[in-house]
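Take a look at the structures below.
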Structure P
Amino acid sequence: MKIVIIGSGNVAAILGRLFIKNGHTVLQVMSRNKLTGESLATELGSTYTNFEGTTNMDADLYVVSLSDHVLFNLNKSFNLGDKLIVHTAGSVSKDVLSYVSSNYGVLYPFQTLRKENTVLPNIPILVDANSEESIQKLEQFAATLTPTVKRTTDEERVKLHMSGVVVSNFSNHLYMLAEDFCKKEGVDFTLLYPLIQETANRITQFSPLDVQTGPAIRNDLYTIDKHLKLLSTHPKLKYIYLKLTDSIMNWKIT
């Protein structure tokens, strides 16, 4: 498939590499950022232009990887007639593209992506469109990129996006707090790596509800009190510790 990528950030870069790896052609990279846009275009063997330039109209698919707030103003820059255009956002309706083309949808890579990744991770792709024909076209295309392709509505996708924030962004914030605590207390954060990996691996086999461990699930008030005393000089971590402990201890009640 011949593709134009609109954007040059993390998602655009990773998807571009995925397109090329699986035999597709990137005709053009369009980006407001000249430096990253030209760099990505060179990597993908395509041409570059900014939003004021001429859009290559020979593509089969136009993939928009821009910040959510920019998507709402895209119609001021593009008019693609009936060309199929998709965005890659998790919490934005497909209809935001309805003023750009009569054929539009979503190609959402449900994964945390950074352009520095040297190895492409497993990337489930969620698809949606404003017609059955376009949905099928996106499903067939996505199947060339990943074994995990699923149709989702706008409502389902934003629910998954929120859940993704919890399991990825919130978990990473907890890692950050733990690393900061370890540094300040003079203990080795890297000793937690096997524990982090085992916890992540375990929930691919069992429900998180069934494998919850720790003092809160055991109602071990002695250990909890000991931890809270240790956290007296770490108020932010202490606050989160209390909130999560309360959530775990009272989960079955709620």
Structure Q
Amino acid sequence: MSGIRVSLRGKSFPDASGNGTRQVLGELGFVAERGEFVAILGPSGCGKTTLLNLIAGLDAAYEGEIALDAAAGNAAPDIGYVFQNPRLLPWRTVFENVCLVLNAPAGATALVEKFLAEAGLTEFRDAYPEKLSLGQRRRVAIVRAFAIAPDLLLMDEPFVSLDGPTAERLRAMLLEIWNACPTTVLFVTHDLDEAIALADRVLVLSESPASIVADVPIAVPRQERMAPAVLEEFRKRLRQPEKV
């Protein structure tokens, strides 16, 4: 079965005057298979975050259908969402912030400790967010999202504004955790190289009202993707997409 099926006819918001509407998303459809890592690229303001919010169920005012598969035995799918801002509660420790999303936090100590160790955060277990760097706070946000074993993980430019080496370390950590705990991922980014490095497949959106203008599989082993010739070939395909 598919992890997610999206078939949108449009999404609009009231315009600045309040007398009309502004269409952000046009006709847009895709399927992401269970366990697939899909990156979403597009120009600023084209509606990438809006699309994630619709899929997350944070905004139900759209035309079309969005269907998500739940794990066996669950009535509804579990969705993890990693925002650009880590959104940690400042009055709770790292450990407490992660436990907040679990149904039975009292019995989840071992699971949380495992994820913190995999993210290199064990020594910060009892620290408050203000004591962490931005990169460390983003690691906590990723651990929190994976801790619920989501059927779908939504990530909205989680590494934006980080320096290159830090972003590279977090991308490696994300792939390590994802390989250990596979789930369907929709990953919004503005960074071509990041999309190529991480994804099984890249969707390219047009200017608003956004539609999909390219659907590019990255059928090269991840350890080979940063080779200059391979990287440049995918850059060309993503910069000059052919209409799907």
task = Consider the structures P, Q: one of them gives 12.5, 37 for Rg and Dmax of the Cα atoms in Å, for residues 84-131 alone as calculated from the coordinates. Say which.
result = P
ask   = Which structure, out of P, Q, was helix-only ellipticity at 222 nm (-39500 (n - 2.57) for each DSSP H run of 4 or more, over all residues; to 500) calculated from, if the result is -12000?
value = P
query = Of structures P, Q, which gives 3.2 when distance in nm of label points 7 Å out along Cα→Cβ at positions 4 and 124 is computed from the coordinates?
reply = P
message = Quick check for you: by mean count of other Cβ atoms within 10 Å over residues 180-187, which of P, Q is greatest?
response = Q
request  = Taking relative contact order in percent (Cα under 8 Å, 6 or more apart) as the quantity of interest, name the structure among P, Q where it is greatest.
outcome  = Q
task = For structures P, Q, calculate FRET efficiency 1/(1 + (r/R0)^6) of positions 20 and 164 (r between Cβ atoms, R0 = 41 Å, to 0.05) and state which one comes out highest.
result = P
For log10 I(q)/I(0) by the Debye sum over Cα atoms at q = 0.12, 0.14, 0.17, 0.18 Å⁻¹ computed as -0.81, -0.96, -1.21, -1.32, the structure of P, Q it came from = P
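Since every read-out is calculated from the coordinates, none of them should be taken as a lab result. All figures in this text were calculated on a predicted structure; none of them were measured in a lab. Cβ atoms are built from the backbone, for glycine too; each structure is taken alone.
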